[in-house]
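Once you scroll down, you'll see the structures, which are given as structure tokens.
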Structure I
Amino acid sequence: MITATDLKNGTTFLDSDKPYKVVKYNHIKMGRGGATVRVMARNLETGDLAELTYDAGNKINEISTSKKRMQYLYKDGDNACFMDPATYEQTEIDLDVLGELIAFIKEGSEVDVLFWDGEALSVDIAPKVVLEVAETDPGVKGNSATNIYKPAKLENGLTVKVPLFIKVGDKIRVDTRTSEYIERA
């Protein structure tokens with residue numbers, strides 16, 4: 001059991017017999033009243049985001065999850081297939097649970113798969129990934145007085161806003177949490 005104030009980003013816990021992982025933590029202290037903790041948490045079984053509020057002293061069941069390094073193989077209908085490189089055992093995770101994270105995983109790359117009670121729940125990927133620009137319009141010379149962005153389609157099909165100097169074939173670093181351009185790689 002942990003207190004609500006221990007629900008920092010990345011902590012996994014049980015609420016109503018459902019596993020959650022904290023995405024965003026906010027501690028709110030009222031003037032004379034008690035403090036409350038508001039967390040944005042992802043349901044690890046369905047992938048849905050929920051906003052949960054607790055009193056600061058509430059006790060919450062923490063769950064222990066384990067991570068296993070696995071290789072991403074392919075996407076098949078409603079599931080993504082991962083393989084353990086040591087035992088060649090394959091595990092499938094529902095695409096609805098993975099959500100937009102699947103767009104940042106390249107076939108053949110290795111990721112950490114999160115397990116709870118022997119069941120694969122989700123994946124942990126790096127906060128930044130390097131992707132290649134597949135198509136974008138050329139930047140117009142003279143339009144650089146202010147920070148102007150243009151849309152660019154990446155190798156994974158994702159469209160992000162990039163600066164005018166980015167061209168087709170450039171590799172860029174993208175934030176996996178916000179799907180935004182960070183810098184040229």
Structure II
Amino acid sequence: MLGLKLPTDPRWINVAKQNLEEVLTDHAYCEQKAASYAISLIIGFPENTELVSAMTDLAQEEMSHFKMVHDLIIERGYTLGRERKDEYVLQLLSFFPKGGSKNDHLIHKLLCAALIEARSCERFRILSEELTDKKLRSFYRKLMISEANHYTLFLKLARKYGTSKEKVDQKWQSLLDFEADVIKQLGSKESIHG
């Protein structure tokens with residue numbers, strides 16, 4: 001369903017289990033960044049009414065997810081650590097060339113967001129199946145469903161605002177191929193995308 005060309009390295013879950021505090025901190029910041037990204041789309045493309053409405057809802061949902069993760073951090077006696085760079089996201093965002101039309105820029109941003117949500121969905125599925133903590137398993141199962149919805153939303157919007165579905169789908173396939181190469185280098189860090 002997600003279209004990912006390469007699954008997560010199976011060793012990633014072992015790193016995640018051994019560094020749960022770090023994973024939760026990274027996850028909290030992923031939710032905060034997702035809310036900020038939605039807001040940046042509103043600011044950058046205010047003329048697209050459907051996009052603005054969808055991103056308004058998404059920003060609120062992502063911040064509610066941030067709160068839920070932060071509550072879990074506090075409940076476990078941890079504190080929210082420092083934000084780290086997300087090398088995965090930085091590499092994805094570098095895929096499309098700079099410049100081009102404003103509309104191309106929007107499509108590229110939407111496709112990158114769709115892929116980030118798809119990979120997060122896959123990672124949350126792994127956490128929901130492999131963690132021993134029942135509360136966290138249930139939590140990640142619910143968020144997995146939410147991420148799947150976000151993935152389809154971003155892809156739908158890219159296809160809506162693109163000049164043609166075929167061109168958007170070509171860009172999507174190219175991005176998926178690039179992401180498979182990126183993901184080969186990851187799997188050893190205690191982060192959602194690492």
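A few notes on this one:
- When semi-axes √(5λ) of the Cα gyration tensor in Å, for residues 51-138 alone is computed for each of I, II, the one that comes out at 28, 20, 12 is I.
- Answer label among I, II for the case where helix-only ellipticity at 222 nm (-39500 (n - 2.57) for each DSSP H run of 4 or more, over all residues; to 500), calculated from the coordinates, equals -25500: II
- Relative contact order in percent (Cα under 8 Å, 6 or more apart) derived as 14 - corresponding label from I, II: I
- Computed 2.1 for distance in nm of label points 7 Å out along Cα→Cβ at positions 75 and 123 - originating structure among I, II: II
- Ranking I, II by distance in nm of label points 7 Å out along Cα→Cβ at positions 107 and 131, the structure that comes out highest: II
- Among I, II, structure where FRET efficiency 1/(1 + (r/R0)^6) of positions 27 and 155 (r between Cβ atoms, R0 = 25 Å, to 0.05) as derived comes to 0.05: I
- Ranked by Kirkwood radius over Cα pairs in Å, structures I, II are led by I, which has the greatest value.
Values in this text are rule-based calculations from the coordinates and carry no lab data. Keep in mind the model is a prediction, meaning the values are calculated, not measured. Cβ atoms are built from the backbone, for glycine too; each structure is taken alone.
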